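Have a look at these structures, which come just after this line.
Throughout, read-outs are computed from the coordinates displayed, never taken from laboratory work. Predicted model only: the values in this text are computed from it and were never measured. Cβ atoms are built from the backbone, for glycine too; each structure is taken alone.
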Structure 1
Amino acid sequence: MTNTPRSHGRKSISATAQPRELITPTPRLAGAWTAKVITLLPQAFPGILGESLTGRALQDGLWALETIDLRQFGEGKHRNVDDTPAGGGAGMVLRADVMGRAIEQAQTGTPSGWPLIYLSPRGKRLDQAMVQGLSKAPGATLICGRFEGLDERVIEHYGIQEVSLGDFVMTGGEIAAQALIDATVRLLPGVLGNAESALEESHSNGLLEHPQYTRPAEWMGREIPAILTSGDHAKVAKWRREMSEKITAERRPDLWDAHQAAQRAK
């Protein structure tokens, strides 16, 4: 007797010529948010993205991950991807022609307006508003820099958005790309077990999150604030709001000033 394979509904196994999908086989829901990553280190993915909630969501097809190996587009027998800086200087620069070919491959078949992002220490700092916007897009292509950076002509030609994790420099963009993907994917429908938890987190409303507590009720002589065990939900909500404001004002005066300005503008 022949067993008939069960239908997976809208799920399907997808395969592409150049990009590699990282967990195989990976069912992908139609229209799933897709991260395309141009990198010299495709083996670094999915990395932490393959674990916990993001890993489960990847296996379930709620989002998809593809890597485009930049080395495949390199020049000559040794697949060179970089060259010395014009005008002299230390280090090497990723070549415009090599990266251009990789971008063309990655962007093939993507809809108009598909985000194209270069992880760069000189870019706009990544924040919650940015990942919220990305989570509403169909996906994004992320370029992981290496060496001294990317030929400026590529950035200008494709109108690439530069994004930074902060005011520091890393050896490459892979960790930054994973951070951006993680922050975005967790906002997608069905990824978090409790969707409301994302609404109360730090930065989601312009404030840092209030303190959190759980069992035991007393630890090392420290007790959970009585108001949190009072059962009065209105008082709990008020306390949490006040603590968020207090912590934000103390730790991030820049955020607090922006929050107050936004409140005055309403």
Structure 2
Amino acid sequence: MEDVSKYYALLKDPTRRKIIEILGEQGKIGFKELRQILGLGVGTVYYHLDMLSDFIVQDKSRKYMLNENGKLLYRSMKEGTLPPTLSAKKALSSKIGKWLFLTPLFLRTTKPERILPFSIAIIVLGGIGCAITKLDPFLFFYFPFSTYEFEKIVAFYFIGWVGLFLFSDALTYLLYKRVGGELQLFACLGVASFPLAIFPYITMFLSYSIAKYLLLALQIWTLLLISAAFTFGKGLRLDKSIIISLTTLYLNVIILVLLGKFP
């Protein structure tokens, strides 16, 4: 079981163990049926299936089934060769990482209709902050001092995040053929906007010339959260999510260069 031992970290998650058990017992299962059994969001199920890709294959009808390694793993679980629970004490770094990535909030997006108002409120809060402090928002960036009216600044901020949602959803489909989970993705992106949403309020207490040095840290934090949003909302592994995040950042910079915002 040397190959299986490499995946102990994956098997700590009870959902992934449950997926192996379901496939081992039923043989084949479609995505919709699997999701109904698990009771999880589209993106969450895709994520776990992606993490188990070395154990799972799809047949011609796109139903999921265990490959040879998966069958070996299932037999080992049934025979008790593998421990029923692979518990491990959470390190301090793990706890810090949980809150750095706002994992408790992202987990609530499996029922997006419940957290969607909160997500929208974060985006609106950021837009109002920009309007109050007269900052021009351009997604990852801010520029003083806006000449637009209060309502237009709020609208620009909101439109920026809606544009990010539409672009990233389309790019996720083009690159990884992921469909569904749009509402959860939008809810996740609202949560991910939190660091940049608080920046305008920081400028109320610090001059922009000083606060702008904090903006880089908030941009990096937001980039990480957006990557997590694609993980939870579309079920992408982090290495795939970061590609989408960086693409949106680069596109943001290119648009600003074309607009003459950057020298």
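Which structure, out of 1, 2, was Cα extents along the principal axes in Å calculated from, if the result is 69, 41, 35?
2
For structures 1, 2, which has the highest computed value of FRET efficiency 1/(1 + (r/R0)^6) of positions 148 and 212 (r between Cβ atoms, R0 = 41 Å, to 0.05)?
Answer by largest value of FRET efficiency 1/(1 + (r/R0)^6) of positions 148 and 212 (r between Cβ atoms, R0 = 41 Å, to 0.05): 2.
Where does the value 17.8 come from, among 1, 2, when mean count of other Cβ atoms within 10 Å over residues 108-115 is the thing being computed?
Structure 2 accounts for this read-out.
The value -9000 for helix-only ellipticity at 222 nm (-39500 (n - 2.57) for each DSSP H run of 4 or more, over all residues; to 500) was derived from one model only; which of 1, 2 is it?
Of the options listed, only 1 reproduces it.
Where is mean count of other Cβ atoms within 10 Å over residues 156-163 largest, in which of 1, 2?
Going through 1, 2 one by one, mean count of other Cβ atoms within 10 Å over residues 156-163 peaks for structure 2.
Taking relative contact order in percent (Cα under 8 Å, 6 or more apart) as the criterion, which structure among 1, 2 has the greatest value?
Top value of relative contact order in percent (Cα under 8 Å, 6 or more apart), among 1, 2, belongs to structure 2.
When mean count of other Cβ atoms within 10 Å over residues 60-67 is computed for each of 1, 2, which one produces 21.8?
1
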